[in-house]
Structure P
Amino acid sequence: MKTQFSIKSALTAGLVATAAMTAFTFMAPLMGFEMDIPKMLANTMGAPIIVGWMLHFMIGEILAINFAVIFLKKTNKAADLKSGALFGLIPWFVAQIMVMPMMSVMGGGSYAAGLFSGSIMIAMASLVGHIIYGAVLGGIYKPQTEAATTMV
């Protein structure tokens, strides 16, 4: 049976996965630091916090679509916890070597200061958050199945 991309499933999975990652970041103060992604995004753009929240969830949805459309096809994997967790490594790595340094520069810091979130402890917490995001994404996303058609 062939499978086909499901936008509804991808968007649902992306929403739930982003919420799960966000819930994990709320525990960061218990570890001695802050991981308020919407606040960080809003502050970088000089925008209200609601814009940061909208952007945070929009990024989660875009990543979910990329997982369903590109990652699963290119890796020839089924959507499950393992493939999702593996996918989570990609946005984590991009965030650590591109996004966080860029945000550091935009805030008046240096590129190097932003590498790996400026702290191995924060970078590792971010890694866990991205693996949670990916695992939830892979666990929830279900492609549409196409019934095989027979010719008479």
Structure Q
Amino acid sequence: MKNKMDYHIWATDKLLTYLDTLPAGVIHKELQSVFPTIERTLYHLYEVDALWFSRLRGQTLQLEIERFSSVGDCITHFHALHKEMADWKQIDQTISYETSSRENYQNTTAEILDHIVNHGTYHRGNITAMLWQLGERGVSTDYIYYLRG
């Protein structure tokens, strides 16, 4: 059975694979958008995936990088993180965590997983718009295409 986290991983991988076919450096070109470059958007997506996944596991976020040097670098880091996420055995429970502004909250595992997927969809859409601004085509990562695959 397919699930939403598998979709998130598939869609991110599909986008990264497509970006790897574009001219080198396209992810570092500056433009007017939510983030100044595609690389910064990808890094934000990676950082948030890692943050929420660390919360699900009751751990503290520890990132070893602050930016991606290339699409290949993105692929390497996302694949490692997403493999851990795919292998993780979900336990339906309530997770307590502290936000970056030191506020305490609780959400269920399912709510957090839905947030991760929704957040990824939003930023993959940002990247598609950024690609159009740079004169490149996007790649469809719609959920229905995942289901049909």
Structure R
Amino acid sequence: MTLSVPAADPALVIAAARSWLGTPYHDQASLRGVGCDCLGLARGVWREVVGPEPFPIPPYSRDWGETGPREVLAEGARAMMPEIAPADAPPSALILFRMMPRAIAKHVGILTGPDTFLHAYERLGVIEEPLTPTWRRRIAFAFLFPAR
């Protein structure tokens, strides 16, 4: 996709994301109120805001320290969503985090304000929290949900 693709209404994306608050963490799941991981949260918001998922998600490892030559998560997002510079990411943007130096980006969140984001975190489930300097430093990629 190119940047000429219109972005989804930010208020709709944020409302959809917040509707997942309190969903328990469950690896590789994507059922609001039942269980999801960070990618499952993004997939659920996609289904509500954009429509059916364009392809099945293959199994993936939970290893945040995983290294490799390919940014698999970013490549998948890039195939479906306009990419923007992380510094330009507005509320409603999908952000990908690199949790360890030199590791590939493996964690996903959705900006809900200039200094807040929502994500699914192990043991905590789906939460909204401040985008602290520590979190902000980890942002590796940013994308916009496309309009339906």
- Query: Can you say which of P, Q, R returns 1.06 when Cα Rg over 2.2 N^0.38 Å is computed?
  - Reply: Q
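Which structure, out of P, Q, R, was distance in nm of label points 7 Å out along Cα→Cβ at positions 9 and 121 calculated from, if the result is 3.1?
Details: P: 4.1; Q: 1.9; R: 3.1.
Computed on structure R.
Throughout, read-outs are computed from the coordinates displayed, never taken from laboratory work. As the structure is a computational prediction, the values presented were derived from the model and not from experiment. Cβ atoms are built from the backbone, for glycine too; each structure is taken alone.
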